[in-house]
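Next up: some structures, all given as structure tokens.
The numbers here are math on the coordinates, done by the rules we state, and not lab data. Because the structure is a prediction, the values reported are computed rather than measured. Cβ atoms are built from the backbone, for glycine too; each structure is taken alone.
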Structure I
Amino acid sequence: MKVSLYDRCALHVGIPCWEPRTWWVVPKDTGGDTGPMARRPASRSEISPFHVMEVMRAAEQREASGAEVLHLEVGQPATAAPKGVIEAAHRALDEDVLAYTTAGGIEPLRRRIAEHYDYWYGLDIDPDQVVVTVGASGAFVTAFLAAFELGDRVVVPSPGYPCYRNALQALGVEVVDLLTTMETRFQPTPELLDTLGPVDGLVLASPSNPAGTMLDAAAMAAITGWCADRDVQLISDEIYHGITYGDPAVSALSADPDVIVVNSFSKYFSMTGWRLGWMICPPRFSNAVTRISQNVTISAPTLSQLAAVAAFDCHDECQASIERYAANRHVLLEGLPKAGIDRLAPADGAFYIYADVSHLTDDASALCTSWLDELGIAVTPGIDFDPTRGHHYVRFSFAGSTEDMQEAVRRLQNWAAG
């Protein structure tokens, strides 16, 4: 192909150029691919994958071949949504046209969510502060867009849920990795935060994923106070509230009404695939969050919203699941040390046990692969949650059946015995 001097310059610097009848967009460093519209993915897409999904895919492939898999990898309840939710969904399918809703969600659901905060925490929340979202994932992206500018420095504790880090990076925010330890119960402290220099935001999770640890009222007040004193916007992930094994979880709103809280119907209410979450926003963010929601998602799924109104009448069913999680937790906490896996984070809440396996391997991903191949046990490597030290950790999810937990422990103990 003949190219003009202008075209050669365009090829070099990566700018658009015009050929007769064809618009060519030539990116930098195409590796020889200079055909029409030969663009590469944007640099913002160069984020880490969610490795647990790769483990899940490998487990599904094993099952497709006819082999058994014990699923301790995915943080997903094994139970269906509560019966009242399913019945409400059937009614909605029969009676409702399921049109778009307003961006903030239907009024009956926002009102029930606000009442939930009074019932659980004794907090008076205006329903207008509630924004219904496409899962907690949609809430986080909306909150990040509303609260942070390009280049802002936002603290994400490690170990922690990887999608905080990945979404912030994709949005052009600088992620400040805060290395927590077993000594701080894998939670941030004001003393650790003081070592980071000026920051603009903090993402906090209590109970946390993957460690399951929680902040008590005093520790939560210390963190929210640290943020308030420094004009640091706190975003509190509370999606595992309700799933605790001692004291109930403390909402950050109990300490500071200016935080942004994210929650979800996925975990406590066993509604992962319904893709429904919510935010509690300070009034100063209301217009920004509404505009972003209108343009990015229009609204959360209408069927899920109509059905979820009934979820708050189904606590008895949800508590039965918590009792099963508690039994599963006991099985793992008792059984894993007998398999030589005894460096465990205190699992105060959620349905995870985070284990230090550095005495067994320098490559947790390889260890998880061997457990899947040899034992039929799917477990998540820690690299999802801690890019620096995760190769020495694994996460066990005990959201499945008690029988599966018992069998997994038996196999791991036999493996350890050699």
Structure II
Amino acid sequence: MGRLRGFVEFDITNVMKTKSEMMRALLASAEAEQAWMLARMEELVRVESPSESKAGVDEAAALVAGWSVALGGRAKRHRQKEHGDLLEVRFGRARAGQKPVLLLGHLDTVWPVGTLARMPWRVDKGRGEGARAWGPGVLDMKAGVAMAMAAVRLLREAGLRARPMVLLLNSDEEIGSPVSRAVTERIAAECEAVFVMEPAQGLAGAYKTARKGVGDYRLAVKGVAAHSGVDFGKGHSAVLELGRLLGKVSGFTDLKRGITVNPGVIGGGTRSNVVAAEAWAEVDVRIAKMGDAARVERMFRGLRCEDKGCSLTVTGGMNRPPMERKAGTVALFRQARGMAAEMGFALEEAATGGGSDGNFTAALGIPTLDGMGAVGEGAHAEHESLLLEHLAPRTALLAGMLMEG
């Protein structure tokens, strides 16, 4: 027996309400639980957890573990020496032949310790855009964690049967997931679907059904130093050679194929009167199709110096495979869109150039629906904030997707 706000008490084994009524009741319950969500969100934002702070991320993990256990979850910490611990929580138990759903997210942020002093948690009305919540990491993605907790709480309080779930919150997503990737892939392989609680795409709140793959390459050129006035002819400039190489690298961009190549950081040389002996560049690469990973790799490894007095070393490579729009993901989106319509709002889908841990699970062939977290703007920016009007509908939608149908 259970109770949804707006419903009389009912036996969930009997079909007493239509699907539309059920979804609207979930929405009413989510609206009533918004204060609970905001309180959890505030607690989490006030724990500063940049990727490089093991203590901060571990504190955030302990906080969420406590909430999870109170909701009937079984928490496990994947201990790390240098990075924050990974938090795995299991809700419910799968029957024979049944697979759980993975709720995937991260607890680390891009904001250094001390940011909260100048970007404090606050909730205000905004100007013509409705109420907002502000704070470092609130959108990316501490709100998504609170929403996942609230969805579990909604189903539990309503007495509705939920699918078995695994909540996995990583500690290193913002720095490329160096320690969590293997854990994410192992747990995802046990699951029938992955729901990624990253922020939605844009203020329309679109779910993400495709993401680009991400790569990081470093070009390091070694030349020969010389006095630019006395022995100019004896020098071989690493700076000039790097410039020539970056001209070639810029030609790797192919917008029609969805390939972008951006030399974002460069350095080199010592003084203006010295022919530079060293120069380097860090290059960001994005691809839309997995098949282009090898293509990009060949292009970078095929680079050569024109000045034979210089040498080039290329390191790095593709870090995240692309999340391609596949049939399983499309089916999940259509299910979510139908539930959203039952609650009275339109749900859109979108592709994005940014990567997430959902890239890893999608590349394994597991249907992955991303961007199921909060709606807002300014992730990684000073104006990071979320729109509160979307919290209840999206949390109710998540709860609906987690119901055993």
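As an exercise: mean count of other Cβ atoms within 10 Å over residues 85-92, calculated from one structure in I, II, equals 22.6. Which structure is it?
Comparing all candidates, it corresponds to II.
Comparing I, II, where is mean count of other Cβ atoms within 10 Å over residues 229-236 highest?
Answer by largest value of mean count of other Cβ atoms within 10 Å over residues 229-236: I.
For distance in nm of label points 7 Å out along Cα→Cβ at positions 77 and 205, find whichever of I, II sits highest and give me its label.
The maximum falls on structure II.
Thinking of I, II, which structure, once distance in nm of label points 7 Å out along Cα→Cβ at positions 277 and 301 is computed, gives back 1.5?
Label of the source structure: I.
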